[in-house]
Structure I
Amino acid sequence: MRRKVFDVLVSAGGVLVVAVLVVAGALLMWGYSFTNSSVHNQLSEQQIFFPTRAQLATAKPNTHITPGMLPYLEPYAGQQLVTGQQAEAYADHFIAIHLQEIGGGLTYSEMSAKALALSPTSSAYAADEAKVQLLFQGTTLRGLLLEAYAFWTFGQIALWAGIAAFILAGLMLLLVGFGFWHSRKVPVTAEILAPPAA
């Protein structure tokens with residue numbers, strides 16, 4: 001095969017790869033934009049705010065805000081919860097700790113089973129049933145926040161994959177340019193993998 005024909009064919013294939021990478025990059029950036037705005041809009045409607053700096057300054061063991069929460073909550077002090085990263089911090093380092101305290105380490109289903117085993121007329125049943133309701137609400141909110149975090153994380157992956165696709169498209173475009181340039185410089189009679197002269 002003539003070297004010039006080979007260069008043109010490979011370069012034309014490179015143009016196709018560039019087109020695919022640009023389309024993939026555009027779709028990935030759209031995916032990032034969609035997930036980011038969806039998470040932001042859904043979370044902002046909930047009107048959840050992190051404790052203020054003044055509230056965090058009062059952190060004590062066995063209170064509403066414990067010292068163990070501070071490293072995770074301080075970066076967002078007083079802010080409205082609107083990103084997946086904030087949702088993860090709030091769900092895992094604020095709500096989860098309160099759920100542990102409310103249930104005494106028991107999950108919603110364990111606490112519910114415990115309450116159902118009691119007589120409905122007992123005072124212990126009423127107290128446990130109130131805890132069950134709190135655990136249900138807290139577990140539901142925590143689950144929704146962690147789903148927002150997961151969706152947001154997919155958006156971040158799409159962002160970096162989109163950037164990578166555009167960088168690869170740029171590099172491939174350079175290689176395509178070199179391929180076409182080389183095809184103009186190669187003599188018409190040059191062969192690729194030419195047999196050795198006898």
Structure II
Amino acid sequence: MTIVLGVRHATVENPQNVVYARLPGFGLSSEGRAAAERTGDVLASAPVRAVYASPLERARETAAALAAAHGLEVIVDERLIEWSFWSRWEGFEWERVRDDDPETFRIYAEDPGSLHPEDPLQAAGERVVSWAEEAAFEHGDGVVIGVSHEAPLAAAYLAGRGESMRGFPAVHIPHLQGVRLLPPPPELTDPRAVVQKP
């Protein structure tokens with residue numbers, strides 16, 4: 001059986017607490033890099049067959065740390081990229097966004113699936129599910145990891161379960177944790193628990 005696991009990247013160097021979305025130049029912090037390396041060490045004994053990543057720097061750096069023990073090259077896949085909705089506020093401090101656009105925050109809390117019709121949240125989740133299905137087909141028994149971002153992973157979790165995007169604000173995926181995408185995810189889970197029980 002192939003287990004496909006979506007993992008959120010490690011913590012990012014962001015001292016100004018801005019919305020970095022798809023901006024370049026936001027790599028891992030020293031703490032994030034060390035945590036990714038420790039997670040890679042934990043995964044060293046797991047049957048990891050492939051490691052994919054969003055094209056964004058923080059995801060590629062995290063994926064490289066997870067792939068290193070297995071001698072794998074990271075495969076970049078655009079379907080794992082951050083949800084484009086956040087790009088509207090790139091470079092803004094979070095506090096300013098809340099003050100300047102309270103109505104959008106209200107909608108986000110109540111019905112995030114209705115935001116950003118040019119790239120709906122549902123579509124972001126379905127792209128990740130599509131990647132997972134393709135990756136499962138391409139690799140043999142074992143674990144396939146895709147390093148992505150919280151929004152697309154949470155949306156994929158809901159889409160994979162056939163649930164409404166209204167549940168999105170309640171789904172939190174901490175850094176370096178993830179969700180089992182295939183077989184369909186029974187619950188949010190620590191990636192270390194998944195790979196130890198393939």
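Tabulated results
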| quantity | calculated |
| --- | --- |
| Source structure (of I, II) for Cα Rg over 2.2 N^0.38 Å, for residues 14-109 alone, computed value 1.56 | I |
| With helix-only ellipticity at 222 nm (-39500 (n - 2.57) for each DSSP H run of 4 or more, over all residues; to 500) derived as -24000, matching label from I, II | I |
| Distance in nm of label points 7 Å out along Cα→Cβ at positions 118 and 134 - structure with the largest value, from I, II | II |
| Parent structure of the calculated result 27, 20, 13, given that semi-axes √(5λ) of the Cα gyration tensor in Å is the read-out and I, II the choices | II |
| Highest-scoring label, criterion being FRET efficiency 1/(1 + (r/R0)^6) of positions 6 and 166 (r between Cβ atoms, R0 = 25 Å, to 0.05), among I, II | II |
| Relative contact order in percent (Cα under 8 Å, 6 or more apart) derived as 33 - corresponding label from I, II | II |
| Entry that produces 3.9 once distance in nm of label points 7 Å out along Cα→Cβ at positions 38 and 54 is calculated, selected from I, II | I |
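Only the coordinates and a few stated rules stand behind these numbers; no lab work does. Worth saying up front: this structure is predicted, and the values here are computed from it rather than measured. Cβ atoms are built from the backbone, for glycine too; each structure is taken alone.
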